[in-house]
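Read-outs throughout are calculated quantities, based only on the coordinates presented, and are distinct from any laboratory measurement. The structure presented is a predicted model; accordingly, all values stated were derived computationally and were not measured. Cβ atoms are built from the backbone, for glycine too; each structure is taken alone.
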Structure 1
Amino acid sequence: MKGGFWYGVSLRVVPFVFVWLTRIWFATCRIRIHGQEYRDQIDESKGPAVATFWHYTIFFIFYFMRKESGVAMVSASRDGEYISRVANKLGFETVRGSRKKGGMQAIKGLIRYMGEGRNAAIVADGSQGPARVVQAGSVVLASRAEAPILPMLWSCNRYKRFGSWDGTVLPYPFSRIDFFYGEPLAVPPKIKSEEVEEYRLILEKRLNELYDKAWKLQGRAEH
């Protein structure tokens, strides 16, 4: 990816430092897992799945899932390069694309990896939002790969919220994190275009219900 000298330097330094710090940072947090039975359903099926989550959760999600063998779709933007390198350092393969740039090529790349038995990860509300509005990518991918969608997200009792479009959240050290798996969603294979919206809305409803449940545990209506 093209860029100036300092951009190139930052691409080498920032992901390395971020991953090193977060390994120490998140290790201090207490994690409670909810909905393990839904994850067990996926594991018992023996096939790959599509993990999907809201964008605000992305940094802790990558850390939490770091021992998985998976491939993630990451924006093709300059900022997306940082996320891609962080994901790589945590053990994920990445394909680059978004709704506006290279999205279908990225979906095809994910399908190839899933054909090898790897799980895929895709941000439900995309790289530019709107926040907590599901984009069609995860539904299309699940249909073409004939794999279930596993919703996931987390909440925490103490955190820093950034001023980005999604309100990215970083848990404070020694905070309590509640991690949720949601009910898997089966999408029919070779889904027709008019059906994509139906399943997109179902997924959006499930993720937002999970969101409400997760943040209610922290005494909040939203993050």
Structure 2
Amino acid sequence: MKLFFKNNRGFIAFLLCFGVFRLAIADWNPVPSGSMRPTILEGDVVLVNRVAYDLKLPLSDTAIYQTGNPQRGDIITFTSPQDGVRLIKRLVALPGDVVEIRNEMLFINGVMAEYSGVQTLAEPLDNGSTTPALRATEHIGGNDRTVQFLPDVAAKRNFGPVTVPADHYFFLGDNRDNSADSRFIGFVPRKLLIGRAHHILVSAAIKDNWLPRLERLGQRLQ
């Protein structure tokens, strides 16, 4: 065993450094669900900056240094306060914000989002069928993003108004009618934020033929 470590100490040191790097600095996150469609698709693997907001001790939620503050519109990976599952959603409301949803329309501090470029399409479902979908560009708080609505799917289309508590955040999926987000899991405390997702590393059509989607490689997340 001693000889093994001696002969492979360089490789072992690399693995240790790589492990620390992934646990504390950067990571990649496979996305298995469609809650962020059309921004992120099932089968995308996204790059996550773990030090975008806090430098944490590896394998813990303990922050040792604050590196930045989450901003409205950031796409963030976090640990669900409900069941501990890692999720990826869009941050829509900050501490102190009043957030409300009325008939799908998002309000932040009493100001309704504007919607433009509405498109109709057929959205695939897990059972192989499709359902009508509406996509639009949502403008609010200086942020623009593409969101999707599924009129024929049972969903929570009204919510709030609620005030986001101190040191907590409110998240929504871009696929508004197919997302278990803060409407269901509640506010997310800062200590459970993992990092900001910023690019797609690789992508494969896991709901179809598993072929790589080369056009998505390296795409910046908006």
Structure 3
Amino acid sequence: MSDPVSEQRRTSELRDEAYVPEITASEVVYRGAVWDIRRETFDLPEAKGLVRDMMDHTGAVAVACVDEQDRILLVKQYRHPVRARLWEVPAGLLDVDGEDPLAAAQRELAEEADLRAGRWELLSDSCLTPGGSSESIRLYLARDLHPVAEADLHERSDEEAGFEFRWTTIDEALAAIAAGDMANAVAQLAVLQVANVLRCEAEGKPAPTRDAEAPRLLID
């Protein structure tokens, strides 16, 4: 016999629900330089024949790098769609076939920030614009940092050639977010989650992180 209390706890948990509707049509309607646009027709129990266009995205990873002084590394990069140079955290696409997300994050950290990390934890999995894109991003916390050997340094090109780096305190980053001075959503998420981790550690509580190899619950 099931436990009514346990059953109520399961049904009341704050948790997203994976759901695959009946897809009756799916086609690429635009092939782009980086991403394609896909049009799908699908049925839900509450509505039939829905048509949606969406960015067919590869997914991405991002890294919140925290040093021994509890500062976070920010990278300023030009983003053409918003015509701005934004403060971000190291990040990159999951565009290598079969590459594990953690391996991709380690590669991006080395290529974008010239750093390697001895300690990796998982902060979150996020759907950035679920109304119009399939993009998901896995955010890691990287610590015990050390520089990449000079012989292994990555030569950055395109927008990455203009990178600017800054180690900043969490308080400074939180103030920039509140003032509207730091708009990148993933950077905001990284700062807020690192602030929570550091607060828990200062209070002697378990850090709200997961194992770096933890499965993605909604996105395969």
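Which structure, out of 1, 2, 3, was distance in nm of label points 7 Å out along Cα→Cβ at positions 108 and 148 calculated from, if the result is 3.0? The partial results should precede the final answer.
Values: 1: 3.0; 2: 2.2; 3: 1.4.
Here the read-out was taken from 1.
By the measure mean count of other Cβ atoms within 10 Å over residues 124-131, tell me the structure among 1, 2, 3 with the highest figure.
1
Comparing structures 1, 2, 3 by Rg/Rh (Cα atoms, Kirkwood Rh), for residues 28-75 alone, which one has the largest value? Kindly include the intermediate steps, with their values, before the conclusion.
Working: 1: 0.96; 2: 1.05; 3: 1.32.
If we compare Rg/Rh (Cα atoms, Kirkwood Rh), for residues 28-75 alone over 1, 2, 3, the biggest value is for 3.
Please state which of the structures 1, 2, 3 yields -14000 when helix-only ellipticity at 222 nm (-39500 (n - 2.57) for each DSSP H run of 4 or more, over all residues; to 500) is computed from it.
Values: 1: -14000; 2: -3500; 3: -7000.
This value belongs to structure 1.
Assign the value 16.8, 48, calculated as Rg and Dmax of the Cα atoms in Å, to the correct structure from 1, 2, 3.
Working: 1: 16.8, 48; 2: 19.3, 68; 3: 19.8, 64.
Computed on structure 1.
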